[in-house]
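Bear in mind these aren't lab numbers, they're just calculated from the coordinates by the rules spelled out. Here the structure is a predicted model, which is why all the values come from computation and not from measurement. Cβ atoms are built from the backbone, for glycine too; each structure is taken alone.
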Structure P
Amino acid sequence: MRVERHQDVREFFERVEPFLLRHEATHALLIGFRAPLERDPHAYGDAAPYLAAVIDETGAVAAVAARTPPYNLVVSLVEEERALDALAADLEQERLPGLIAPVAVGEAFLELRAEPAKIVVAQRLFEATEVIPPRPVEGALRSYADDDRPLVLDWLAAFFAEAMPGTPESDAENFLTRRLAEPTSQLVLWDDGEPRSLAGYGSPTPNGMRVGPVYTPPELRGRGYASALTAAVTAHVLADRRFCFLSTDLANPTSNSIYQRIGYRPVIDVNVWHFARS
């Protein structure tokens with residue numbers, strides 16, 4: 001097997017998207033890179049993205065990997081585990097901050113990488129094709145407005161501190177700026193006289209859309225705001241798409257149960273590893 005690196009974003013996704021779409025929910029993060037990177041290859045940072053396909057002896061795609069520095073490497077499902085041998089060899093000299101991959105794929109890659117790593121988030125990916133209405137709560141969904149910026153920055157900072165502390169992704173200011181610049185992305189709030197919960201959605205795939213982040217301040221939890229907001233966002237997405245995707249932290253059983261009650265079904269477990277350098 002060989003690794004085929006791409007510099008042209010459109011060419012890369014035309015090459016790998018049929019492979020990724022076989023498991024669209026699992027690969028929603030990878031597919032979601034397409035739109036922002038086609039608009040600007042440096043949408044996530046100054047360095048050029050790493051866009052790689054592992055090609056088997058027949059010329060077919062056997063694995064896909066992408067990285068938008070300074071963020072983690074993201075690896076797809078693999079057709080054969082030996083595809084990871086080629087990928088690990090291609091990245092042998094690269095200093096990676098971390099890895100996002102389906103659990104079995106990530107574990108196999110890390111064995112080849114032979115570099116200490118720790119799991120920082122154990123996630124479960126979910127998919128919805130319909131919404132089960134939650135219990136009614138006061139308020140309604142509304143779009144983000146400029147006046148919301150200070151509050152939303154505070155909430156995003158709290159979300160990242162809770163969900164992914166100390167990672168490049170945890171810069172609330174950069175995240176909000178990038179999210180607002182994306183024409184396919186939205187931030188919304190559940191409001192019943194004042195904001196109660198926050199959600200985002202975007203990163204479209206051909207048939208779906210990712211929901212996240214979802215955040216409710218601790219003092220407002222348990223009142224149904226996140227369920228109502230996520231259900232409303234999901235219904236909005238499903239009005240013109242087949243699927244809605246989201247991921248949860250397995251350490252948070254409350255969020256896992258909330259999403260399943262409104263129609264989300266588990267697809268696969270994915271870990272986020274950081275390389276444990278001294």
Structure Q
Amino acid sequence: MRKKELLFVLLMAAVLALTGCGPRAPEEAAPEVGEAAEGLPDLGGQEVIIAVENAYPPFNTIDEATGEGIGWDYDAGREICTRLNCVPVFTEAAWDGLFPAMAAGEYDVAFDGITYTEERDQTVDFSLVYTITGQVLLVRADEARFTTPEEFAADPNLIIATQITTTNETVAIELVGVDRVQSFEDFPASVSALLAGDADAVVTDTVAAQGFIDANPGQLMMLPDMVAGDPLALVFPPGSALIDPFNAALRSMMEDGTLDEINATWELPPHPEPES
């Protein structure tokens with residue numbers, strides 16, 4: 001009798017399994033749908049490909065301890081996407097070729113501490129300016145041959161290192177002429193040349209200069225006099241549908257103080273007054 005009961009139970013279980021009427025494994029919970037901040041455009045959870053160089057502190061670099069990307073770009077990008085209900089996908093991109101890639105729509109937006117210029121504005125579109133920095137000469141901590149950009153320029157034996165195709169390269173050439181400028185693929189390489197004595201200064205933004213000073217304690221300093229000023233903004237492919245939402249998010253961050261908090265965290269100057 002007990003064998004018959006067992007056989008009956010097994011048969012019923014098989015029938016239920018075949019007909020789909022038996023117990024089912026719990027279904028995976030559907031991912032939660034986020035919402036944009038009140039009054040801001042809602043991007044519906046869209047992934048946004050953010051180009052970063054990961055070689056330009058304090059805007060972007062890789063934390064050696066964790067292997068994770070850190071910097072202003074990461075903090076600001078996540079905050080913007082939180083407000084717009086989008087998913088930031090940070091993608092490492094080489095500086096050389098970045099503007100043609102942006103013009104071709106290979107990335108949704110580029111952060112990377114990029115200076116607005118009218119020339120660049122002919123091929124890509126820009127966001128609101130989120131900070132204005134200055135360009136300075138980064139030098140070795142024991143430098144005593146010059147104290148100003150003018151004194152540097154007056155000595156024909158001195159060499160400036162910088163990054164290729166940047167506004168810093170343009171400023172360096174304007175200061176000392178193309179023959180006295182060594183341009184590298186990225187700023188860490190130009191700083192390495194400075195530390196090795198192959199160059200006598202690096203032209204870079206004030207915030208980037210401070211980032212390299214912090215990364216090389218006791219080895220570097222920046223001269224107090226600025227060489228030029230730089231308005232920084234985000235870069236988009238021409239006519240991108242993300243420009244207005246990102247500008248709206250940046251405005252809201254300016255208005256509630258969040259942008260200045262992020263700027264202060266990474267030692268950037270406060271934001272300028274938002275454009276009307």
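Between structures P, Q, the calculation of mean count of other Cβ atoms within 10 Å over residues 105-112 yields its largest number for Q.
Out of P, Q, choose the structure whose coordinates give log10 I(q)/I(0) by the Debye sum over Cα atoms at q = 0.08, 0.09, 0.15 Å⁻¹ equal to -0.33, -0.42, -1.17 when calculated. Label of the source structure: P.
Out of P, Q, choose the structure whose coordinates give semi-axes √(5λ) of the Cα gyration tensor in Å, for residues 73-144 alone equal to 26, 18, 13 when calculated. The read-out comes from structure Q.
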